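Engineer: What follows is a group of structures, each given as structure tokens.
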Structure I
Amino acid sequence: MTAPVYLSNTWYAAAFSDELSTTPLLRTLLGEPMALYRGASGRAVALHDRCPHRFAPLHQGQVFGDDLRCPYHGLRFDPQGACVHNPIGEGKIPKAACVRSYPLAERDGIVWLWWGDAPADETTIRRWSEFDDTQRHTSVQGYIHVRANFELVIDNLLDLSHAEFLHPYLATEGFNRRTQYSMEQQGNTVVARNWRPSEPISGLFALAYGEGAPTNVDHLSVVIWEAPSTIRLDIGVTRPGRPAAEGPSSYQAHLLTPETEHTSHLFWKWARDFQIGNQELSVQLQASLQEAFETEDEPMIEAQSRHMAGRQLDELKPVLLPTDSAALRARRVLRQLIDQQVMS
């Protein structure tokens with residue numbers, strides 16, 4: 001059985017910034033178990049979780065300064081993975097006493113991990129200015145472990161037609177008939193647009209308008225996928241016929257990182273530009289968004305995965321609908337990028 005090949009020399013989400021502390025966190029990313037922690041200097045560190053001495057799990061160890069001490073025999077490793085202290089015997093450090101260290105960078109409250117042998121390029125990290133602009137936006141976040149391949153989750157997010165059937169509180173009967181769908185590819189980016197003129201307003205956006213909210217709005221949702229697994233979802237409404245900038249909007253980041261070939265991590269953040277000071281609404285939104293994925297999307301995606309029984313999507317020759325085009329294009333782009341990587 002061959003190991004899965006992931007796109008390399010790119011960034012994957014590893015954690016939220018507030019997840020890391022001096023208590024190491026075990027997380028398997030791209031098939032590799034890692035000990036994630038924050039050193040005394042505030043630096044975020046990711047080390048391979050297996051000590052090279054007797055293969056003990058490093059995440060069960062203690063942080064000293066910016067270093068991590070193995071819980072079994074006390075070898076201490078610095079953020080670069082080099083052994084810097086041996087408490088046994090005369091303290092000589094074997095040349096092979098090192099663990100793999102993974103470059104990390106923090107942006108917008110997200111800890112990104114660089115996967116690849118090329119020098120880490122922080123200029124290529126995907127940014128969301130809304131998450132840092134606390135004067136104009138407020139945000140919530142969540143994490144979900146999904147027992148399915150990460151591309152099935154991407155399929156779900158790029159094709160919003162399922163909302164009418166899986167999320168009936170978000171989309172009313174006939175939602176898809178009223179949607180004008182389009183897809184385009186911009187380089188290695190895939191964009192799906194869903195335009196619904198004079199759509200009945202949802203409860204959330206009615207709350208955004210407050211008193212005097214319109215009964216119908218022009219509704220636009222734009223899903224932007226960037227290889228390998230980063231999705232931005234912008235949703236906004238306006239009074240019919242008015243410019244988009246006049247209405248309330250929300251901005252979502254959905255960051256998928258493979259755990260294994262058949263399991264994945266989903267990190268999400270959701271910003272809005274309305275009711276910014278309403279903390280009660282933030283709590284409600286976080287809970288409802290987390291619940292929607294955990295009780296509606298996730299069970300369906302996991303059921304898909306079980307029924308596919310480890311086979312690839314194209315191998316099963318799926319029936320295709322118009323709104324599948326963005327997800328299929330993203331899969332094609334990712335395959336092409338990985339094939340180029342393998343051949344180079």
Structure II
Amino acid sequence: MAVTLDETAANVPGSTPVRAMVRGRRRRTLSGHLRTRWQLWLMLAPAVVVTAVFSYVPMYGIQLAFREFDFAAGLTGGKWVGFKYFQQFFDSPLFWDLIRNTVAISLTTLMVGFIAPVLLALTVNQIVGPRRKRFTQTATYLPHFISIVVVVGMLQVFLSPTSGVIPHFLGLFGVEGTNYLGDPGSFVSVYVISEVWQHCGWNSIIYLAALSSIDTQLYEAARVDGASRPQIIRHVDLPALVPTMVVLFILNMGGVLNAGFEKIFLMQNPMNLPASEVISTYVYKIGILQSQFSYSTAIGLFNTVINFAFLVLTNQLAKKFANTSLW
């Protein structure tokens with residue numbers, strides 16, 4: 001039977017008729033998907049709109065990092081200056097101080113704040129009795145709902161060198177003259193301890209959820225084999241938490257230089273400024289208070305790029321060594 005040239009072309013992968021058939025099939029599949037699952041897309045629409053409006057549309061302002069901001073022209077105008085403001089930040093005498101303070105606060109908070117919820121979840125999971133377990137969970141969750149302003153006020157009440165409860169208590173043992181809120185050497189410790197106290201219970205919820213999904217037969221088998229409680233935690237609980245821990249660690253590394261602006265700014269004073277001035281507070285003072293919008297945008301973009309690099313690097317390392325990743 002003779003085969004025409006058009007019939008041959010229609011059967012060749014990548015030809016125009018084949019591509020048309022594939023596009024038509026995709027359209028039918030997409031339209032069918034939208035018809036059968038339109039309720040889910042309707043529920044998702046507000047989140048998509050909010051993310052687009054508040055996360056993607058403002059990205060247009062990134063160009064200010066490369067322009068000389070002009071109040072008359074707004075976001076669309078200004079002379080193109082390239083990497084001028086990045087170089088200005090790198091040459092600033094505050095550059096290394098800001099990097100050192102930001103990294104010290106962020107990494108310390110990340111490491112302590114990452115380990116503490118895991119330990120708390122393992123401890124709560126071992127509590128016998130539903131009432132005692134619920135009480136412990138509620139007591140550890142509550143600090144998360146306290147306002148940051150209130151937490152900083154509590155720190156001033158407890159750590160004030162003149163009327164603070166803790167300095168007076170330590171004075172009974174001969175420890176006197178320590179201003180924890182004004183001492184640069186104590187700032188990181190005070191910040192990290194208060195941060196862990198406030199958010200440790202809340203961050204442990206996801207680990208408790210992972211622990212609750214463990215098959216109870218594993219615990220029974222471990223007890224039959226004579227495993228002690230520490231051995232059960234090591235060989236049953238921890239392996240179940242590893243995937244969740246890896247994913248959360250990757251996400252946390254994506255904001256490794258995003259030290260908490262509100263709390264640090266409220267805790268700052270002229271005495272602890274050498275240790276408490278971080279990139280976020282510096283950007284606020286330069287951009288909002290001094291109206292150097294282009295310079296502050298360049299610093300913020302530099303911070304974001306470093307965070308993104310840490311996120312990608314951590315994800316690749318986790319994929320290679322832990323076989324768990326975000327993408």
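Engineer: Given a value of 19.9, 68 for Rg and Dmax of the Cα atoms in Å, for residues 39-166 alone, point me to the structure among I, II it was derived from.
Structural biologist: Derived from I, not from the others.
Engineer: On to the next question. If P(r) over Cα pairs in 10 Å bins from 0, in percent computes to 5, 22, 30, 23, 13, 5, 2, 0, which of I, II did it come from?
Structural biologist: I
Engineer: To continue, here is another question. Of the structures labelled I, II, one was used to calculate FRET efficiency 1/(1 + (r/R0)^6) of positions 79 and 143 (r between Cβ atoms, R0 = 41 Å, to 0.05), giving 0.25. Name it.
Structural biologist: Traced to structure II.
Engineer: Using distance in nm of label points 7 Å out along Cα→Cβ at positions 71 and 295 for the comparison, can you identify which of I, II gives the largest number?
Structural biologist: Comparing I, II by distance in nm of label points 7 Å out along Cα→Cβ at positions 71 and 295, the maximum is at I.
Engineer: Can you spot which of I, II the value -5500 was calculated from, given it is helix-only ellipticity at 222 nm (-39500 (n - 2.57) for each DSSP H run of 4 or more, over all residues; to 500)?
Structural biologist: It was calculated from structure I.
Engineer: A further question follows. Say we calculate relative contact order in percent (Cα under 8 Å, 6 or more apart) for every structure; which of I, II gives the highest result?
Structural biologist: Top value of relative contact order in percent (Cα under 8 Å, 6 or more apart) goes to structure II.
Readers should treat all values here as calculations from the given coordinates under stated rules, not as data from a laboratory. Keep in mind the model is a prediction, meaning the values are calculated, not measured. Cβ atoms are built from the backbone, for glycine too; each structure is taken alone.
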